[in-house]
Every structure is written in structure tokens, then in C-alpha cells.
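Chemist: The data blocks that follow each hold one structure.
What follows draws every value from the coordinates through simple rules; no lab data is involved. Remember, predicted model here, so these are calculated numbers, not experimental data. Cβ atoms are built from the backbone, for glycine too; each structure is taken alone.
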Structure I
Amino acid sequence: MKTVIAITGMPGSGKSKLGEILQKNGIKRVGMGDAVRKEMRSKGMEITNVSLRKYALHIRKKFGNSYVLSLVNKDVKDILKTEDMVLLDGARNLSEINVLRRESYRTVIIALVADRMTRYIRIVNRGLSSDLKTFREFDWREAQELKFGVAEVIASADYYILNNSTVRRLKKDALKIIRDLPSKK
């Protein structure tokens, strides 16, 4: 059965890092946040912490909660034509998960969990233009993510990885989950 591994978690929990790790281990990755940024660029919009979240909320309100998935669904399907598994980086609500399940994919949710201060420090240190600069912005971003529905996806996860430690530990925990997947129906 074709499998979609949906990664979820709060900002700074390590979703992109996990995506990189699994991609280096042969699993093709589709980034949902990348699709939103691409759409914003195509419209000539500036991408900042605030504009990215506001635009993501706007398109979900206007087109439905699974709109961002519709931006990447063709990529997911194309990969699954030749691969048994694809990584969907950044699932934000259960509508997205339900669309995947209606497509008859085995959908496995991996939630990354890390404490707030660890996540804040990671975000500040990575220094992306769409990232925040202050703890107040961090609180605002968290509130936006919760509006998307990410808490329900985290609560519905099949696997949890506590990611307060090292990248090496994240890799070990993630690869154990992936190795165990083929035996699960």
C-alpha cells in the first residue's frame, strides 16, 4: 500500500530537519510551507513571519482547510507512481489528513514535540526571512498555527518524537519508526 508520512508539530519542533533526514535516507519530500511560499512569490508578495501566516490563514478561510494540500497533491501523486512512500512536511489540519485517507493512502502522522524555549531558540538561530525575531512574535505565531488546526493533527498522531535533544537522536528515533512501518498494515 502507498504510504504518506505526514509530519506535524509546532513551529521549531524540527519538521524541516526531520524532512531533511528522511530525504537523505531515500524518502522523497513534499513541503507544504514551500508551496505556500511559492504561491506568495508568484503573486509578488513579500514573505515575512507575519505575511506568511496571514496568507496561509486567508487561503484556508477562502478555499477551505485542505487548500494547501491541493497545492501539493499532484506532487504527492506523481511521487507515489514510482515510490511506495512519500513524506509530506507540514500537515496543519485534519482536513488535509482526511483528503489523503480518502485517496486510499496509508497515512501515518509523525508529530514532533519539543519544549517552547527550545523551539523558540531554534527558530531565532535559523534566521530565515519568514521567521520571527522576538518571543512576542513567537507567541503570535503559535496562536496562528493553532488556528490552522495543528493541535488536532498532533493529538491524532500515530507516532511522537520528543525532539529536545540532538539531530543525531532525532535521526535515530525517526529511522526506527520508518523501519517499523512496512510491517504495519
Structure II
Amino acid sequence: MFAELADLKKKMEGPIEALSKEFSGLRTGRAHPSLLEPILVEAYGGRVPLNQAATVSVIDARCLTVQVWDKTLVKSVEKALCISDIGVNPITEGQILRIVLPALTEEGRKDLCKMAGKYTEQARVALRSIRRDGMEKVKKLEKSKEISEDESSQYETEIQKEVDKAMARVETLGEQKEKEIMTLG
């Protein structure tokens, strides 16, 4: 059963990593290359992530540059940035696109906090699902007499401890992100 517990711990890392990735795409008061990670560009007969067509650099707290590698893709990258939900209009200078991020309004910050809360809740739901699966497995083992009632109780306690640790990490990540969003930069 300890192998299953280790497997459960590994599964719990998934929602936490997904949450971190979602948070990296949420805009705060500062420019960061990860803001553009979710953007897909029409290129070479398909859609590719922006980082496979260009290099993103930070110029200052509110400015990014996108250096497009293939000049035939400049228009496609520009279009992808314009239709993205980050609300920017790039300034094109040859193969370099300059992106000046507008200052976040109080309302914009609150909307981003709501989005962060939604991502946090999705992680919580995923962790509860993992806990439920682990508990069901323990009950099946107890029912088939592979483990005793005492062992079952012990495993359930261990599973709950691990879920509580993971939930605490999710809560901490959520609180940190909300604080980061609401901090005027």
C-alpha cells in the first residue's frame, strides 16, 4: 500500500503544477515572458506556441519585446498577439514587436483575482478527486480482506494528511498570486 501512497503523492503534484502554470499566464503589475506562453501563432500550416516562433524579452516593468525568427511570420505573430485575451496592441519594428502593457485598473486587478480564485478552486477539486480515488482503493482492499480495518484506517489517515499538505500548498499559491496581482507595480 505504501507504493500506492507514493503514487498518490505524485498524482497530487499534477494539480499543483497545473495551478502554477495557470498562474504564470496571469498578468500582474509587471511584464513577464510567461504572459505570452499561452499564445498560439499560425505558422507552417498549423498553430505553434509563440516561443517556437520568437524570443520574448522583458525591457522594463511594463514592456516586452518579441523577436520573430522568420520574417514571414511577423504578421501572424502580430495577429495572434492582437486577438489574445491579454489586451495588447504590439508596435511592429521590422522583426521585433514591442508590447507595452497598459497599467492595470482596480477593476482589472479584481477580475484577475477572480480568475486566480477559479484556478485555485480547480486545483482543489482535482485534489479532492485524487483523495476520493485513494480512499475508494483502501475501502476495496479492506472489503476484499487484503488489509485489516486498522490498516485501512491508518492508510486513510495518511492519505488525508497528504491531501491536507497539498491543499495548504494550493492555498498558499493562491494567496501569493492574489497579493501579487493586487500590489501596485
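Chemist: Matching task: 2.3 is the computed value of distance in nm of label points 7 Å out along Cα→Cβ at positions 38 and 166. Pick the structure from I, II.
Modeler: The read-out comes from structure II.
Chemist: Tell me which of I, II gives 0.5 when you compute distance in nm of label points 7 Å out along Cα→Cβ at positions 22 and 110.
Modeler: This figure was derived from I.
Chemist: Moving on. Which of I, II yields 19.1 for Kirkwood radius over Cα pairs in Å, as computed?
Modeler: So the calculation was done on II.
Chemist: Relative contact order in percent (Cα under 8 Å, 6 or more apart) computed as 25: which structure among I, II?
Modeler: Only structure II yields this read-out.
Chemist: State the single structure among I, II that was used to calculate helix-only ellipticity at 222 nm (-39500 (n - 2.57) for each DSSP H run of 4 or more, over all residues; to 500), giving -17500.
Modeler: Of the options listed, only I reproduces it.
Chemist: Moving to a separate point now. Between I, II, which one scores greatest on FRET efficiency 1/(1 + (r/R0)^6) of positions 14 and 94 (r between Cβ atoms, R0 = 35 Å, to 0.05)?
Modeler: With respect to FRET efficiency 1/(1 + (r/R0)^6) of positions 14 and 94 (r between Cβ atoms, R0 = 35 Å, to 0.05), the highest-scoring structure among I, II is I.
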